[in-house]
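Read-outs: derived from the displayed coordinates by stated rules, not from any lab. Because the structure is predicted, anything quoted here is derived from the model rather than measured. Cβ atoms are built from the backbone, for glycine too; each structure is taken alone.
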Structure P
Amino acid sequence: MKPLVVVTRNIPRISLDLLKPHFKIDYYERDRAIPRKDLLKRVKNADGVLCLLTEKIDAEFFDAAPKCRIVATFSVGLDHVDLPEATRRGVLVTHTPGVLTETCADFTFALLLSSARRIVEGDRMMRADKYPGWDPLMLLGTDVFGKTIGVIGFGRIGQAVARRAVGFGMKTLYADVQPVFPEIERSLNARRVEMDELFRDSDFVCVHTVLDASTKHLVNEARLKSMKRSAYLINAARGPIVDEKALVKALKQGWIRGAALDVYEREPKTEPGLTKLPNVVLAPHLASASLETREGMGNLAAASLVEFLILGGPPKNLANKDVIPKGRSATLSVGA
């Protein structure tokens, strides 16, 4: 009998097709998050689950899914997964790093340029038929070339953003718990600094760190006040890293010139007043939204289920590397 895999949301068909020959599939074929009660009911007999970041994978989930041996999340971020709880219960958790790095870096620069050059404001003007004709002082923006970009979190995506910044003649300041190799810093014209210096000296602050207890509201009122009045904040990581209430205040009162967001603190809802502000660009969580990348993410998640449940080997992109899987007597090999 084929193992049962629950797929919690619409995913690319090419990825679903990778699962079909191997599994019995319970597929929630909707473009909205599965209701919690429905999720907990469906996973009762699941051997594996392919979930999204909208599903909270916690003790309650594992209680409802006693047979589940692996959770493959269609995301890089893992803030929706209780990894220690999964590890304690012997459940493998995989994610999808790497495949979306360049796509997210592209989108970060799209947000940065759109905000600095006021492209969205111009688009609204044209669509409302309010363009009065060329004027030398109309919608003046900010130059990007030669400016300083501050990157919070200098992992794969942060470094990919810095590579793009090199092409714009920018200097990169970065804040991370670990420095990168000196040769990488030289190639990216990058320098590691303390967080306060990054906020104070950057013309564009881009958030690319993970969300955990230490980074929630990392961008707070005090740090927004410390930024240049001509600076911009760009967040394409996780919404709660930015105190959205403080950001609305900063944009209204001119502490910074502008912002561009792809993620939100209480997604999909936004802080009251945010959508009324002209100096913020708002996108609906599109950083990884290219056809190639979303198919790649789905294929990675599907492959990890096949690798473990069908082939019996350690899946790639294992997040809790010291887990002892259910039914196994030893820790998985990490090198696979």
Structure Q
Amino acid sequence: MGLPEGTQRLQSMFLAAHVLLQHGWRQAGLEQLRRALAQSRLSGGCQGVADGLLTGHDDLLARLCAEALEAGIEPCSARRIVEHVGLRPPSPCLLHWPYPVRIYTLGQTVMLLHGQPLRFSGKAQRRPLLLLHSLLARGGRAVPVTLLRQSLGEGDGFGDAPLSRGGFDMALSRLRHLLALPELLQLGDGLLSLNQDLCWVDAWTCERLLLQVDQTTDPACGQVLLEHALGLYEGDFLAGEETAWTVLARERIRARLQRVARRLGEAFERAGRQVEADALYERMRELFPLDEELCLRLLRSHLRRNEYGQAVSLHTRCRELLAKVLGVLPGPAIEALFEPARA
């Protein structure tokens, strides 16, 4: 017995969108996808899409839903299909996929469970929260339990002594209970991981976007990717947490962000696009006002264009900020560069 005519037509629309997108006809593909999702919404056709022609092709359907969600096309319909079929995210960098758990760590520490904030309160929950933070700081994937026990022992004030295995198991059990999603935390062979199909973490997505910036050879494409990363970077990783492993993770993300931005700025400069380079450096100085390298690059740009007034103003602000916050003066590279302009 064949599928109803309406279901066949709906599936054909999705397949047509897939073919168009695969061949690089993006605008036409997205428009066809919009029509397919709108028809799915009107006909309640989630099951029809999952059955018949698309059976066994969940990856295809997941990519189509991801395209729609990232482009803001019929998001309610796309989310309904994802949840009905139980699709897995086709990429770990998706900003709008309906993950059951979302964890924000950059500038704020917030966990959303099915869209609702999860609150940790009381002494009994301190250790599970510390376990989660330690897991996140170490990348969240295949982290040795021995390292996590060491972190929990330090957090409890035991010095170098790790937390007992029984204490670790209790903390893990409490964390699973708080999250109400047992499959989120996967333990095996002495390694603990967060299930990436169920969990989105802003720091992970930010770092993956920065990796993509590094890999692209097109500065314009790199700028778009970097803007997405900067949109996620609202401040330091796990701000307020001062354990050694958190500080290391924090500095790694900061250093990578600064390095990638500098390399992109250099690519703009080599292409003769100094305006874009300067705009990027100014954008980065908003996040890292004490970065002398950014100040140096902007000073060079002002001086090349004979903008001595702007150079004097920037140099003054740089000196005052470094003196007030760090108690130091700008390095010799900045001072040597500025001397001719001052003369």
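Each of P, Q could give helix-only ellipticity at 222 nm (-39500 (n - 2.57) for each DSSP H run of 4 or more, over all residues; to 500), but the derived value -20500 comes from Q. Each of structures P, Q was scored by distance in nm of label points 7 Å out along Cα→Cβ at positions 40 and 304; the highest score is held by Q. Could you tell me which structure in P, Q was used to calculate distance in nm of label points 7 Å out along Cα→Cβ at positions 96 and 152 as 2.6? Attributed to the structure labelled P. Set P, Q, criterion relative contact order in percent (Cα under 8 Å, 6 or more apart): the highest-scoring structure is P. Here Rg/Rh (Cα atoms, Kirkwood Rh) was derived from just one of the structures P, Q, and that gives 1.02; the source is P.
In this comparison of P, Q, the computed figure 5.6 for distance in nm of label points 7 Å out along Cα→Cβ at positions 88 and 320 is attributed to Q.
Work out which structure the value 0.7 belongs to, where distance in nm of label points 7 Å out along Cα→Cβ at positions 224 and 280 was derived from one of P, Q. Source structure for this number: P.
Computing distance in nm of label points 7 Å out along Cα→Cβ at positions 8 and 144 gives 6.0 for which of P, Q? Structure Q accounts for this read-out. Assign the value 15.0, calculated as mean count of other Cβ atoms within 10 Å over residues 240-247, to the correct structure from P, Q. Working through the options, I get structure Q. Quick check for you: by distance in nm of label points 7 Å out along Cα→Cβ at positions 264 and 296, which of P, Q is greatest? Answer by largest value of distance in nm of label points 7 Å out along Cα→Cβ at positions 264 and 296: P.
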